[in-house]
Structure I
Amino acid sequence: MNITAKTDIGLVRNHNQDAYATGELSQSMVWAVVCDGMGGPSGGGIASEIAVQTVSNGMNQLLHSESTEEELRRAISEVIISSNERIFEMSESNAMLKGMGTTLVLCILIDSTLTVAHVGDSRAYIIRGNEIIRLTNDHSLVQNLVERGEISEDEASKHPQKNIITRALGVTSEVEFDISTNEIVPNDLILLCTDGLTNLCDDNEILQTVTQTDFNLLPETLINLANKHGGMDNTTVLIIKN
């Protein structure tokens, strides 16, 4: 398995509040996490770094090459809950960091089984040949409107409140997260990214770019595409090749 990733400040922001990490526990087992912080010039970056560090430590301590699915899901739950608690406690103890938080999308790939957990609007996709499959539903105000049938997906992409998320790590003392299991086939690409990419590039544009680009150049190429469309936010792209 191969992993390539990059994070970029974009063309507008003064700080990069995104963070990511990856790890390989065996030849057939890898994990990756991408976070997008929020909350002032420093708070968001601190929140995303706390989450990434907590996940990294937890994955290495709690998992091994023979971990069962039950152990895997328990480890995911532990690192997400621990991340939430650490961020929330720090924000409560420091007025300068009050309200900070972060999105999180975490994946663990074991052989052909991909487990994905997420909070917020950072996303996970599978790119399979000429198909792009979104694995996560945004925890956002606009996604709620789509699910209730009040607006279309096309209207959602242009909605003025599309950046308002309904779940994030560290904002409250407890957090809800979604988790799913997916089967991977040979030559699948797994894409994790922050909304710096998906707010400016639709799924079809991402797919077209991926199918026309060398694997190792994909993060830089997708980030350049987001920046070409305005670079309004930090952008992080991480891709795993099965």
Structure II
Amino acid sequence: MKLELKDRVYKLTRGKSPLSCIIPSRSSKRRPLLYFDEEQGVNRALRYARNQKSPFEDEQDGSAIIEPIIFEDGMLSVPKNNPALQQFLHYHPYNGKKFVEVDYGKDAQEEVDQLNIEIDALAAAKEMSVEELEVVGRVVLSKDISIMSTSELRRDIMVFARVNPEMFMNAINDPEAKMKSTVKMFFESKLLSLRNNERDVYFNLDGNKKRMCIIPFGANHIEFLAEWFESDEGLDIFEFLEKNL
């Protein structure tokens, strides 16, 4: 494959870039660098040598000069006059996993998309009614919203929307959001309680302290109950608890 002749920049995909990072520049037993050639049906060993035209070892001569490939501050600039390295990085098995080519246009579009999500989330949070704030607040905030003022609740919802816009938009578009909010109210109002490492749900009513249901292993109790209360088994219990709120 012949790449377009131009300067290219690569970056490490890790969240925190080290001061310097060396990636392997030749195939070895410990770190095989292989590219599967579909036309030939074989794995071909890769090797970077600036004085060679091909990144494949089987197309290089005996005078190959091996050079290290070093990312400084998580970045690597490769000018167009070094096509051998660009070709090598294109076929490198770490490409797309440990490093990627920088696409400034794509990065800019992703940033614009993220900003638009933040704007939409903040606008939605700003226009929510008090009832909607309470519903979403019980779902996304790890606080007891019953002791919060409306201003405090709106502030915390807007901060959450700004920091976690995608999660916020998912929450307000979740058809189960109101049900999840009501389930949380059952626990906040002490109508229900959790026991046995949050595996069992018990009634906490005068004259009724029996176990209501068992939470499946690994399931979130709010999400499970929101679904369970809509079943034939749980619907009557839900309506009874709702009357007691």
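Each of structures I, II was scored by Rg/Rh (Cα atoms, Kirkwood Rh), for residues 63-206 alone; the highest score is held by II. When relative contact order in percent (Cα under 8 Å, 6 or more apart) is computed for each of I, II, the one that comes out at 27 is I. Comparing distance in nm of label points 7 Å out along Cα→Cβ at positions 39 and 215 across structures I, II, the highest value is found for II.
The greatest value of distance in nm of label points 7 Å out along Cα→Cβ at positions 167 and 223 among structures I, II is that of I.
Name the one structure among I, II that Cα extents along the principal axes in Å of 89, 38, 34 was derived from. Let's see the in-between values first.
Values: I: 48, 41, 35; II: 89, 38, 34.
Label of the source structure: II.
Values quoted throughout were computed directly from the atomic coordinates according to the rules given, and no laboratory measurement underlies them. Remember, predicted model here, so these are calculated numbers, not experimental data. Cβ atoms are built from the backbone, for glycine too; each structure is taken alone.
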